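Quick heads-up: structures coming right below.
Just so you know, all these numbers are worked out from the coordinates, no wet-lab data involved. Every value quoted in this text rests on a predicted model; they were computed, and no experiment measured them. Cβ atoms are built from the backbone, for glycine too; each structure is taken alone.
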Structure I
């Protein structure tokens with residue numbers, strides 16, 4: 001350990017007062033002894049060694065102990081300035097800080113981080129099915145999409161080959177439509193999951209007929 005600049009004594013030795021020679025008797029220098037000598041600054045005989053301190057260092061790590069379908073938040077562990085000391089260099093002190101971050105950042109992130117629902121960037125394209133009973137009765141249906149987040153279904157309809165228009169946004173997995181005679185209806189659906197929208201489904205086309 002480098003010198004601090006203070007001189008201290010482990011033992012005390014007794015001397016004769018008449019000729020200043022040693023009696024050969026020694027005892028520990030402890031604070032409870034009336035003869036105790038406290039450390040005192042003596043930079044001439046005990047020059048203090050150089051000390052170097054780290055600069056602020058950080059490491060960002062994602063929480064990685066979330067369950068399936070969830071992602072962990074990014075958390076930052078900080079080694080503050082002057083937290084680590086070196087007798088060699090600032091670089092050495094910084095390396096101590098970095099090693100500490102490497103050893104503890106993941107533990108810290110797992111303890112303080114939060115888990116959120118993982119977004120599905122490519123929801124499955126749904127399959128649109130229908131049942132037509134003639135006349136005005138038309139039933140559309142599609143399978144429920146399983147996702148831990150919020151899901152809505154966007155149903156589009158075009159009439160006689162026109163531009164598809166959004167007909168319904170809902171969590172339902174079915175839709176009843178009334179058809180007019182000799183009018184061509186085309187339907188498609190998309191899934192919206194956590195803000196991500198799937199491609200369009202297959203197209204169901206039905207021509208309204210009199211029953």
Structure II
């Protein structure tokens with residue numbers, strides 16, 4: 001009886017340092033290969049947009065790798081407030097505008113995750129509710145000027161200075177960071193990847 005074949009290489013299709021850090025906590029080796037795919041979806045429902053964009057990123061990196069055997073893991077995160085999608089702000093002024101909309105309100109963060117493995121494409125979406133406390137104009141201007149929110153959906157990062165904006169989180173905290181670990185673990189184990197020694 002021959003030895004079991006090693007699992008295919010795991011490739012994270014994201015340049016996000018936050019996703020790299022969270023995936024690193026799961027104890028599985030991986031490398032990073034991000035695509036420069038424009039974030040455009042034909043869907044309109046926030047959950048479907050997040051899923052679609054994650055799937056697009058996974059497919060784009062699969063195409064870059066050609067025939068090389070690999071598992072491709074991708075994610076995308078959106079912030080929705082009363083049906084309005086808030087992407088990454090273009091500058092500090094728009095970041096402050098986003099914070100004015102979110103101040104004192106509860107919004108939903110949708111994180112889509114997609115994995116291309118031996119059985120094809122599998123994906124899912126985690127939705128987490130986030131309540132902001134009421135923010136003063138000075139607080140909003142200070143946070144926007146920090147630059148922390150410029151590369152993040154909704155214009156804030158809950159794992160940094162932005163945690164001071166949040167009053168309450170209902171659901172998966174890691175989903176707000178942009179990489180819902182419960183969903184990631186389920187997809188990886190479904191593809192036979194031993195997470196913490198368990199496939």
Structure III
């Protein structure tokens with residue numbers, strides 16, 4: 001029986017890691033899917049994994065009434081397992097995320113958050129164990145600095161295009177984005193690699209040389 005998208009996400013969740021997914025993306029011809037290495041987890045023990053919902057930000061310099069309306073609408077509409085991505089064009093002065101948004105997203109069983117901007121309330125976010133990845137940490141609010149211009153639209157972070165429904169995988173090694181149209185094939189390949197790496201590691205731990213293990217498994 002062939003996995004559906006939801007089946008594969010559920011099967012991959014306990015095992016997933018960014019490195020084998022990156023290898024699988026390379027194997028399937030997707031070689032510009034790694035987000036900038038400056039985007040780091042607030043808590044290195046957390047893993048980010050799921051289909052994305054997106055928001056696009058623009059800089060502002062003045063007070064704007066109702067500036068939070070669109071981002072509130074996006075967060076309140078998150079579905080279980082989704083990852084909220086707020087793209088700020090690398091502007092670290094924009095800090096669209098903190099404790100309260102994390103609390104709401106976690107209550108909705110969202111899978112995490114990512115921005116190439118900044119986040120705040122780090123101690124509280126770490127305490128709740130909600131996966132949050134960001135370009136920087138800052139106490140700044142978005143008011144007077146940035147506002148969401150559109151939600152559920154294609155965005156770009158670094159050299160990577162991200163569309164709603166694409167699958168994001170992030171951990172302490174970094175973050176990769178899997179195009180939705182290729183997600184079944186890429187994630188299936190990644191799971192095969194994870195299984196193969198475990199077998200290869202067991203052989204090495206049992207005394208096999210790296211050369212022989214590589215010849216047997218073809219992994220590195």
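Consider the structures I, II, III: one of them gives 10.5 for mean count of other Cβ atoms within 10 Å over residues 58-65 as calculated from the coordinates. Say which. Value 10.5 for mean count of other Cβ atoms within 10 Å over residues 58-65 corresponds to III out of I, II, III. For relative contact order in percent (Cα under 8 Å, 6 or more apart), which of I, II, III scores largest? Looking at the calculated values, the largest one is III. Comparing distance in nm of label points 7 Å out along Cα→Cβ at positions 98 and 154 across structures I, II, III, the highest figure is found for I.
For the structures shown (I, II, III), distance in nm of label points 7 Å out along Cα→Cβ at positions 34 and 66 is largest in I.
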